[in-house]
1. Can you tell which of P, Q yields 11.1 when mean count of other Cβ atoms within 10 Å over residues 107-114 is derived from it?
2. So if we calculate relative contact order in percent (Cα under 8 Å, 6 or more apart) for every structure here (P, Q), which label has the highest result?
3. Identify the structure, out of P, Q, from whose coordinates distance in nm of label points 7 Å out along Cα→Cβ at positions 83 and 283 was calculated to give 4.3.
4. Ranked by FRET efficiency 1/(1 + (r/R0)^6) of positions 131 and 235 (r between Cβ atoms, R0 = 30 Å, to 0.05), which of P, Q sits at the highest value?
5. Identify which of structures P, Q gives the largest calculated value of percent of Cα pairs over 13 Å apart, for residues 187-226 alone.
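Coordinate-derived values only; no laboratory data. It should be emphasised that the depicted structure is a prediction, and the values quoted were computed from it without experimental measurement. Cβ atoms are built from the backbone, for glycine too; each structure is taken alone.
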Structure P
Amino acid sequence: MFDYLIVGAGFAGSVLAERLASQLDKRVLIIDKRPHIAGNAFDHYNEDGILVHKYGPHIFHTNSKEVFDYLSQFTAWRPYEHRVLASVDGQLVPMPINLDTINKLYGLSLTSFEVDDFFKSVAEEVSTVRTSEDVVVSKVGRELYEKFFRNYTRKQWGMDPSELDKSVTSRVPVRINRDDRYFTDTFQAMPLHGYTSMFEKLLAHPNIKIMLNTDYHEIIDVIPFREMIYTGPVDEYFDFRFGKLPYRSLEFKHETLDAPVYLPAAVVNYPNEHAYTRITEFKYLTGQQHSKTSVVYEYPQAAGDPYYPVPRPENAAIYNQYKKLAEATLGVHFVGRLATYKYYNMDQVVAQALTLFKKLTGQEEVLPVLEDVLVGQNGHRLKLNGMGLHTGTKGSSRTA
């Protein structure tokens, strides 16, 4: 009998597994469809001995001391500030757009005050900012929007920025100074020995058992448990009752080159040329010394693993129907990107998991036995051997 079945061994599931095991002495089974832990943050040494991120670059940054301190229990850190260049008009210029971007692109020598006036002079007045196009043109005008954003967004999302919610491009700032860091968070660092090593320490508690290459449908009526934490796609959990929630996916093409360095920065974006959106060189991220280097090309696509929820009003409406079901489902807690249909950064997922743990700690209670069985998802009955049943305020199609 496990106290918790956790579906998904990424950040959300692994953090909750660690907290429940180490702080509440719960017995936890964590499963994942993939052959590895760490979810999309999984990294490994390729055949040339270079540490690479299988699912594209994962750059850790946060303003939350609580999140950073929590993860610091399981890894040492390598200080790292991320920098990105964009290939525009035959030049490589800093991205996000800053003072140097404008001066290099147009052959100018503006000051911070003057570039602020420049942005104001080219910005378009938008009465109500609703779409991703509105966000950009209201800040930097139509020409820079076309050069940096429109085609990149079309490749990334398969639709025009005018069709996407404002949240997509709101994530990218515009700066009037020369700060070329992609992020400005208080804490910016990479796990010293990689993400997978950090996850191995997260899941090292003896109360945690791990099953990989496992779909939860295969074991839900075989292995007894009291509550479930579900981090997979919420529409899949409810058998697509209200339809399939749209996602964008990515194809990653990894390549090792016989040279110590390939790119002039960790990432180069290609808004207007090539089918891929960007190239990443991993040695910038990891700090690894090696005679060769490894890069990954990212090709957005419609089919494949779900990576990015598509932010459109009609999709939000579908998700809200699933959200109501999730809130009314006893014994199951939905957490993480896929389960809440939100594009979260890694630190936001960790914060969400820690918040759920606090909620479980405050609200969990042991109820008297009502029956000696649980009703499984497929209607099969699981014997409890007379043990009490823990329930939270939210839960599953399994009822007690």
Structure Q
Amino acid sequence: MLTVKQKEYINNSNHRYNIKIGATRSGKTYLDIIYTIAGRIRERKDYDGLNVILGVSKGTIERNVLEPMRERFGNLLVGTIGSNNTAKIFGQQVYCLGAEKVNQVSKIRGASIKYCYCDELAEYNEEVWELLKSRLDKPYSCLDATLNPENKHHWLKVDFLDTIEEKGIDAYIQYYTIFDNTFLSDEFVDNLCKEYEGTVYYNRYILGQWCDAEGIIFRQIADNKSRYIVEETDYDFVSIGIDWGGNGSAHSITATGIKRDYTSLQVLASDKMEATGTDTKQLFRWIINFITKIIDKYGMITVIYCDSAEQVLINSLNSELQAKGIYIPVKNSVKTPIKDRIEAINRILNLDKISFINGETKTCIEALQTAVYDEKASEDRWLDDGTSDIDSLDSFVYSWEYWMPNIVFRIGGNI
């Protein structure tokens, strides 16, 4: 049972580079799991060179590629990644390597590659791609890759895809929209479209288009904040995020209520304090007053996540809290990539899975309303030049990002 697009790929992917680009859940990786990877490896079993599977990390290779292959073909044909970074797949040794940093793929330096599979190619370090191309040096060398498109200035588009015809590169490129996967239910497609509606991700993850991120990031709340304002609380536990300010920025704090099943967020309170001219005594008094008010009004706080860049302040805050008889764990923020924060917030806003307590969350709301994309950046990120309140955005994210994978999965039903 294959889609029209998947059949086209099977019939035409007989080039050195074979790349599927497009929407999430459009059937790109599924075809490789059930057909492409196994076929390529078996075709080349008697040839010289390495077999390689690359992903953003070994964890994503296991989750996105090996685990679903194992479910289909069994443990005997699809092994696990060992300490030497290889797995036995259809009797062949296959290197499984993370591609975020060039030093992670140093094992393939100097070796010929007979087959390479690239999962989430657009997420790789550019140096890894350059190294990889130089290793595909056999007449039978072949690469299959899948990716979701990003901005129009992405290195892969500008330096490779846009130059294929000019340079005479032996490549087959195929684009997918979500509507190409005719086996998805209408309900699922409709829900996914709602998650990304009005954002740059609709173009990329639904329509499969390279699209620049421009202007206001969170248009939903910028255009209609009343949609998210509530009077009543609905949460199971409370987490606090703190961002430390520096010269020209502010200290920021946000308290967020989270449902235990991770199906919604509720911002209970937020505040900020100018960092310039403020000593640590004033800072900790301000933080403890905020925490005390939250405890008095909303109950016990589960954890406090602080900007991990300031370990002295984190240790000092922990001591100050204990001296006041307030025993709340103080931990380092997770610091998820900004592009992941942007996507998660947009999805949560689109599905109305976040709310803000009326009158208590002004700084957080204004930060979301005024955040704009950094149009000069090579990847999606917000502009951090003092024109908008990035400090409040950071403390807001710190307050719930530890559970971000669970929240995104539970709210959106997919990752």
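1. Value 11.1 for mean count of other Cβ atoms within 10 Å over residues 107-114 corresponds to P out of P, Q.
2. Structure P comes out on top.
3. Q
4. P
5. With respect to percent of Cα pairs over 13 Å apart, for residues 187-226 alone, the highest-scoring structure among P, Q is P.
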